[in-house]
1. Out of P, Q, which has the highest value for distance in nm of label points 7 Å out along Cα→Cβ at positions 4 and 36?
2. Computing helix-only ellipticity at 222 nm (-39500 (n - 2.57) for each DSSP H run of 4 or more, over all residues; to 500) gives -26000 for which of P, Q?
3. Out of P, Q, which has the highest value for distance in nm of label points 7 Å out along Cα→Cβ at positions 20 and 52?
4. P, Q: which one has Rg/Rh (Cα atoms, Kirkwood Rh), as calculated, at 1.43?
Structure P
Amino acid sequence: MFTLVHQYKYTLTELENMIPWERDMYIGMVNTWAKEEADKLKQQSVESQQEMQKMIKTIRSKKRR
């Protein structure tokens, strides 16, 4: 509900006055969005680590020459 209030600018009164299934639907949508964002960040982190490892290997191979 925090995200609905702060990011989507719903008031607590609006959220309290929603039909229960409607509130559940919005909360479900926010949860799905949050999971997708977490997955994207995790993937970016993995890609960054892989890129860093490539750079380290390149530097090490140049030092050996």
Structure Q
Amino acid sequence: MIDHESHLRSILESQRKLATEITELNNALSMRKEQFAKQQGIIEYLTANGISPEENERTELPQK
């Protein structure tokens, strides 16, 4: 006989762990996006002041 309560507890725990991992990944992604934006600002500042990168050195944020 299947112990449905035990199975449900196991699934709920697994779901909680996944939710925690998703939150951590979202936080890490937000930090990386912020770093990217800051670096982009520096690039724009330097470019506006006459410093130009090689064309193959430019990086764009990938679109979803």
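1. Going through P, Q one by one, distance in nm of label points 7 Å out along Cα→Cβ at positions 4 and 36 peaks for structure Q.
2. Label of the source structure: Q.
3. Q
4. Considering all the candidates, the number was obtained from P.
Read-outs throughout are calculated quantities, based only on the coordinates presented, and are distinct from any laboratory measurement. What you are looking at is a predicted structure, and each value in this text was computed from that prediction instead of being measured. Cβ atoms are built from the backbone, for glycine too; each structure is taken alone.
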